[in-house]
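**Q** Below you'll find a set of structures to go through.
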Structure I
């Protein structure tokens, strides 16, 4: 097989040479991430007997991005795998390197389809798109022994500090990398091949965008819905302090069903003590989990996504007390915001148990939609499943969005005033 020389950046070379079982190239804009991934992929796949995987969350985006870098020129840059050095079977999605091993590429749209793969390693593009379950599945596929270290190796742009990658690779807050995990952190300025005018143009970015996409930091993005959230303040262990409970439930199937156990203490502070956050659960399975919680925690009520009519009926059939939630999104967000306040002598009015990882992750990634004129008062329909369950529960607890009315009651003859009765009505009615 002929020799092809490529010029690598120092950190790209470190990425190619690493022996880590789990490896991440965390890069800002134009830090050479995808080419680094392809360089390592080809260096390993050219070994006879090797069978390297190449994947992204969705096959269509893999074909439009990573596969092109591997097989096609990119401006003046040649393809990483030179023409004539391989045979490409598009129907089987296999690239066989002449005199070497092979590359099998796939999307993680349906992980069950790749459950039988036996690979020497897997290259992953844009790993922030994956779930931790996706990652674990890939680790389980790298068991083919061809004389060099098995490895799952990935590249991505930085994400929020709550992302599982940040935790696994020690990229933010006080996280420590797991054993066997190595991260190569890059900034845009590490790429000496970039034209200076491009680098200069990035100085127009400010704030979080600059820190993430130029400096490569894993930090929360602009436009967070719950900008009062502070993991250091609001994450706390408070078991056995709650006097009563309610449960907020957001229904899903392909998206997660989120069920949050919300405790209320003697000072009327809220504490999210437990979460249940599962995909592909049928309504009867959700109802049985709710019944389990009812028997263990004795909540006053399950406050459920009002559109989930059949789930509500399934839960009622299990003997649970269920109410359809108030679903005015903006009012609910304001109710949660008020609960994130911290009062002198009391502390935060709402806390979250550290075990509720999905709830905390969503707090740190739930964003407002944006328009050309700036933000709009509508959140993105992403990272919102626990957040929906939470606002259902908080609105129920606090009666947010209701107007207090005092009704004076007199005797039937129009005599003396007898008593006052406070009523509450939905504000939108």
Structure II
């Protein structure tokens, strides 16, 4: 299994570029990024999954079942909220795409429900998942419970300490949560252990990947399952804005699924696309080409090509790489990627809470923090329409926020 970086010959061969945010083809390549770097034992599983996804995505019956489930179970469509007081404070028109209002509290349910339905379609009886902030784990456990599947979730010990509430939620939903004590004890290590679990149980287990990462077809498939965010937001903005399209579309980026889903709705428009990473990660700014967890992208590495640890106050953003399509969007110049510090994210959390009565997840607060900084610096024109995806709600971060904001009221 490829868990550390390497330099295969395939990395030097750049296939023809895909249609922007379209089908990456059989090789699963977004320009030079993506692909499938897995042990032989997993090649048939990945190929089976690609065939199953292509068939399901072309099947009106599957699409209708998923749409109905997301409507009746997950609460879609989520609204776009005018943030009037926040807009007045910043001098730009801020619109919030409210994924925090989806069932389980984040955008993750869009992907896990779709993958769980796909798992049933191909005859798997259990899900295995990795999680950092715990939202993907909760969403995977929820989807598994709804469909009668087993569920095992790997989570770094450090993240379990930071996200104790979500660990309890997963267990209440019937999932087995396995702590990972190796390495940085965070998302990277949880992902490695989930891969190992998949290798040994591949006949019965479906790996429910949580972001636009992993071997092909996962980055493409997860983006398509999250595309609902961008498509809804585009239609909603068309009703709210005189020019129909926002000037700027912003989302936080760890692996990058909420951003990929949001950007997919606007990639063919004139909207400026901005992904916001944690300053302690910043794979686009500080990463180099490498292979980890089955795909080629930008990863934080030392001089010897070994993966280095990322840091963020947000457990969902401390992954040392970025989804391959985001690396491609950055290289192609279609999207730009900025960074935000822990302090800025905490301040943005408080600003949103006190102007709008909305407590965003610390992940989402990174996107808000960049908007606040850019507006105050004049990088965003006065009155510009800015769509921000609130990927999740901040309940899970209450203990962290309580600890870090004492004395700041």
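Rule-based calculations on the coordinates, nothing more; no lab input. Note that this is a predicted model, so its numbers are computed, not measured. Cβ atoms are built from the backbone, for glycine too; each structure is taken alone.
**Q** Computing FRET efficiency 1/(1 + (r/R0)^6) of positions 81 and 185 (r between Cβ atoms, R0 = 41 Å, to 0.05) gives 0.70 for which of I, II?
**A** Details: I: 0.95; II: 0.70.
The read-out was computed on structure II.
**Q** When you work out relative contact order in percent (Cα under 8 Å, 6 or more apart) for each of the structures I, II, which one comes out largest?
**A** Working: I: 13; II: 20.
Going through I, II one by one, relative contact order in percent (Cα under 8 Å, 6 or more apart) peaks for structure II.
**Q** Given 47, 39, 28 as the derived value for Cα extents along the principal axes in Å, for residues 97-232 alone, which of the supplied structures I, II does it correspond to? Each step should come with its number before you reach the end.
**A** Working: I: 47, 39, 28; II: 39, 35, 27.
Comparing all candidates, it corresponds to I.
**Q** For distance in nm of label points 7 Å out along Cα→Cβ at positions 177 and 249, the calculated result is 3.4, so let me know which of I, II that is.
**A** Working: I: 4.4; II: 3.4.
Comparing all candidates, it corresponds to II.
**Q** Continuing with this model, one more query. With Kirkwood radius over Cα pairs in Å computed per structure, which member of I, II shows the largest figure? Walk me through the numbers before you get to the answer.
**A** Values: I: 24.7; II: 20.8.
Ranking I, II on Kirkwood radius over Cα pairs in Å, first place is I.
**Q** Given a computed value of -13000 for helix-only ellipticity at 222 nm (-39500 (n - 2.57) for each DSSP H run of 4 or more, over all residues; to 500), which structure among I, II does it belong to? Write down the numbers at each step before the final one.
**A** On the way: I: -7500; II: -13000.
This value belongs to structure II.
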